[in-house]
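What follows is a set of structures for review.
None of the figures in this text is laboratory data; all of them are computed from the coordinates on show. Treat the numbers as computed from the prediction; the structure is a model and nothing was measured. Cβ atoms are built from the backbone, for glycine too; each structure is taken alone.
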Structure I
Amino acid sequence: MWYNIFMGYKNTDTERWCNICKKYSSADNFHKDNSRKDGYTSYCKPCKLEQNQKWRDKNKEKLKKSQRQTRRKRVYGVNDEHYQHMLTKQNNSCAICKKLIGWEAAVDHCHKTNIVRGLLCSSCNTGIGMLKDDINILKNAIIYLEKIH
């Protein structure tokens, strides 16, 4: 704020100065920020949106990992510590095909009871999901494959 006043820029009730694009814009074009004296962010919404998009483009893996961690906790109640324990217990491998897995593994659960069964690679998780977690269908699939080979 002192910088803006020093440089001759002054915020009003209706207009604000954006420290990123260096332009005046309507106060409606700024997010509220109760931690600041004037109650608004020092950058306009379009500039912040652009900054966020650049960060997301630069940090795709970090963002993907964070989103998975949040979903695991919210949907299955599996925090990072529990997830790491499960991963170690499974020797960092899929519970079905034994392919190496990491943070990207799917949390397999019973759709009826919602009880977590283990960690799977995406292929195995998709496979048993498409077969509706039905043991009879899975047995029939095994019989079918054995006949062909």
Structure II
Amino acid sequence: MDFNARIDDLQERVTEIKTSVNAAATETHQQLQQRIDQANADADKALDEAKQHVDAGADKARDSWERARADAQAKMAVLKAKAQRRRDKVDADFAASDADWAEADASAAIDYADWAVENARLAILDAIDARITANELASALV
């Protein structure tokens, strides 16, 4: 399996996200809303694509993916609900408080992404080790 290509793709997506976040800091509410809607669609697409990769894996990986996917979908639903509530409120104090919560949610999402990256690294190293062990055992039989 070509882990390097998948990691390169992930790194490219992180670069795109960073560019998007930097651009969003200067946009209007309407422009941000369009960006948020696109980000929601992209997140849903990424979840579906990741599921397709996992479907080719073992049942253990599939169970783990389903838990992670359900968790991610639940977090997305909470974020979408919070975003909708923000749109529905106009009170400045509430908006400031809500912005603090949104920033905390974003920070938590980054922490979760960091954990996911470290978990991916461990899984990749484990997969490489398992393949090397299998090859060594197969060579010993010959």
Structure III
Amino acid sequence: MFLAITTVFAEAKKDANDLVIAQPSATSNGCNLANAGIKDKQEFLRFFDTVKRAAADNDKETLSTMLHYPIWVYLKKNKRKPIRNEKEFKTYYRKILNKKILDVLLKQKQEDLFCNYQGVMLGDGAVWFGLNSEKQLGIKAINN
């Protein structure tokens, strides 16, 4: 009985360690996707790469499909606006994905990501990836 319980805990720890995508460093606590509730490392890495590629290509069509709607964004200083769907995102694309946000997306390195219960943080909180209520991965916050 004791051996079986020990094995279960060892397997759970091994699975959680398999979800580490960034080690702790002097500037970050690292990123274990398990802390954000994300259970598929390869899916996350594909998502991360797709967002970076779409940002580099200025591909608002692809990026518009990767957000959790509604998403609240700052379009003007201290003025938040809900973006309810892909059409609204495309309308306000240049204001939402301004130079600051595009720089964050383009320069973010996997080894510098940070994770907690809220999701995966990019650029000191400028962008957050996370799961929605259906456990789908997406961009859940843009703080420009």
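To test your reading of the models, identify which of I, II, III gives 32, 16, 13 for semi-axes √(5λ) of the Cα gyration tensor in Å when calculated.
Numbers: I: 53, 15, 14; II: 39, 16, 13; III: 32, 16, 13.
Going through each structure in turn, the value belongs to III.
Which of the displayed structures (I, II, III) returns the greatest value of FRET efficiency 1/(1 + (r/R0)^6) of positions 47 and 79 (r between Cβ atoms, R0 = 25 Å, to 0.05) on calculation? Walk me through the numbers before you get to the answer.
Values: I: 0.10; II: 1.00; III: 0.30.
That would be structure II.
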Computing helix-only ellipticity at 222 nm (-39500 (n - 2.57) for each DSSP H run of 4 or more, over all residues; to 500) for each of I, II, III, the value -33000 comes from structure II
